[in-house]
Structure I
C-alpha cells in the first residue's frame, strides 16, 4: 500500500486540480482573505489561537513582493478589526528575499511595525536551506529592534542545535520548532525519523531550560509525549510555551491538548497558490493520497 501511495504522489502533476482540492480543502482555509478570517473565527470558537499565512513563495519580481506585502497588511488589519486571536506567518521569499534582500527586509520590517501597532506578532517562516542564513540574519536585525517577531527552526537540519544555542545566548529565541519538510541532502539534514525526533526533543529541552518561548509545532505523538514530560518536570506554566498544529491534522490530539490546558495555535493558510502547498503536504505524507482514493471509491 505504501508503494501505491507513493505512486499516486508521483503522478500528482497529471491529476486535475479538482482532485487535489479534495485533499486540500481540509488543510487550507480557501482562496480569499475572507476564507482565512472565517476559518480563524472557527478555530477561536474551539479555544485555539491561529497563525494566518498567505500561500506563495519564490516570487520572481519585486512587484509580486509588493502584492504579498499589501496582503499581509490587510491580514493584520482584518485580524485587528475582527478582534481575532491570530498572528501572522510570512515567507521571506514571497517578499523578495532571493531578489533583493534589503528590499525584503524593508517589507518585513514594515509588516512587523504594523503588527506592533495592533499589539500583534509576526513569525518568519523558515524555508529550504538556501534561505536559512539570510532568514536568521533578517530575524536578528529585526529582533534586536522589535519584540513582536519570531522565527522557525527545523529540527532535521544538523545545524539547528548550534542555531538554537546561539539565539538563546543572544536572548532572542522566540522560536517555532518543527521537523522540516524540504528535501535536503544527508550532508546537512538527518533522514532517520528517530534522529529527527531526538534532536527535536533536545531543542525543546534547551529552550525550556533557558526560559525561552517555544512553539512546539508537531503532530508526532512521540515528540508531543516527550514535550509533556519536559513541561511537567520543569513545572513550566502554559503562558511560557504553546503547541502548534496544521489546520485539519491530528484534530483529536489537538482537542485533548487544549482540554488539558495547553495553549494551541493552528496554522491557517489561504490563497490562490494552494496547489504547490498541497503537493508538499502529500509528498510529506503519501498515505493521505491513498486515503482520498479510498474515500472516493467508498462514496461511489
Structure II
C-alpha cells in the first residue's frame, strides 16, 4: 500500500513564514509533519513521557482505575473497549490516560501510588502547548488573514494530552477486529501526535486508506472538525484510523496526542473570508463536543461539559 503523501513543515519563530506553508497542507490532506528547531528539547521530553506511559499502562487495571476518567472533566484513565470512535463498531482496542488542567493541576485527584506520574508528565504537557500549539495557532490564524491572536484567544484552557496504549490483539480476534481505533475525525482545532516508531495510522485520502509513516523525529499534526467548520470546508478534517497489520497484532503500540480544542463557550461560526455561503450553522464548541462524545462512549458516562 502506497503511504500517504504528507508535507514536512519547519517550525520557526516567524509565524508569517510558517503560515504560508500551513495553508497548502491544510487545504490538501489536513495533515503535515512538523520539524522542530535544532535547539528544541521537546522530542527528548517526549521520549521520557513515552517511558512514563509504558510504566503507567503496565500497572494493574485496579490501580489505573484509581484515576478513572471523570465525566465532569474528561480527564483520567479510560479502559480498553470504553470508546468506539466509529459508532458502528465494538469498543476500540485501546486504553488511554487523559491529562488536562483538571488533573495535572490538582494533586488531590491522584493517589499516592500515581502522583509521580502527575509530576513527571505536567512539564511535557505545558511544553507542548507553549513551544508548539500556541505558535501553530498563531500561524493558522495568519494563514486565514486573521489577527495572529484570533485562535490563541479562543484556546485558553482546553488542551488535553492523551497517552494511548493499543495492547496486543487476542489470537481469537479476526482480521476485521485488527482495527484498533475506528474511523473518525478529531473534534477540535488541531492535534499534535507523537509516535514511538510503530506504524498503524491510516488516513482516508484520494478515495482509499493510506498508511502514514511513523516518524519519531517529527510531530504529526492534523486538523479537526472545529477548524473545518470555521473555514467552511476550506481546511480539511481528514478521517483516520489505527489498524494492526498481521505482523504487529502481537505487539503493543503507543502514541501521545495533544488535542487543541476551542474553549467550551467559544462559538464556531463560518469565518467571513470563507463564507460562500456558510455550510454550517454556528454552534458553541461544548454543544458540538457533547454530541460527538455521546456517539463515542459505549457507556452512559458521557462527559458533562461546562
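Tell me which of I, II gives 16.6 when you compute mean count of other Cβ atoms within 10 Å over residues 139-146. Mind showing how you got there, number by number?
Numbers: I: 16.6; II: 20.5.
Traced to structure I.
Using the calculated result -16000 for helix-only ellipticity at 222 nm (-39500 (n - 2.57) for each DSSP H run of 4 or more, over all residues; to 500), pick out the matching structure from I, II.
I
Here, each number is a calculation from the coordinates, and none is a lab measurement. As the structure is a prediction and not an experimental result, all values here were calculated from the model. Cβ atoms are built from the backbone, for glycine too; each structure is taken alone.
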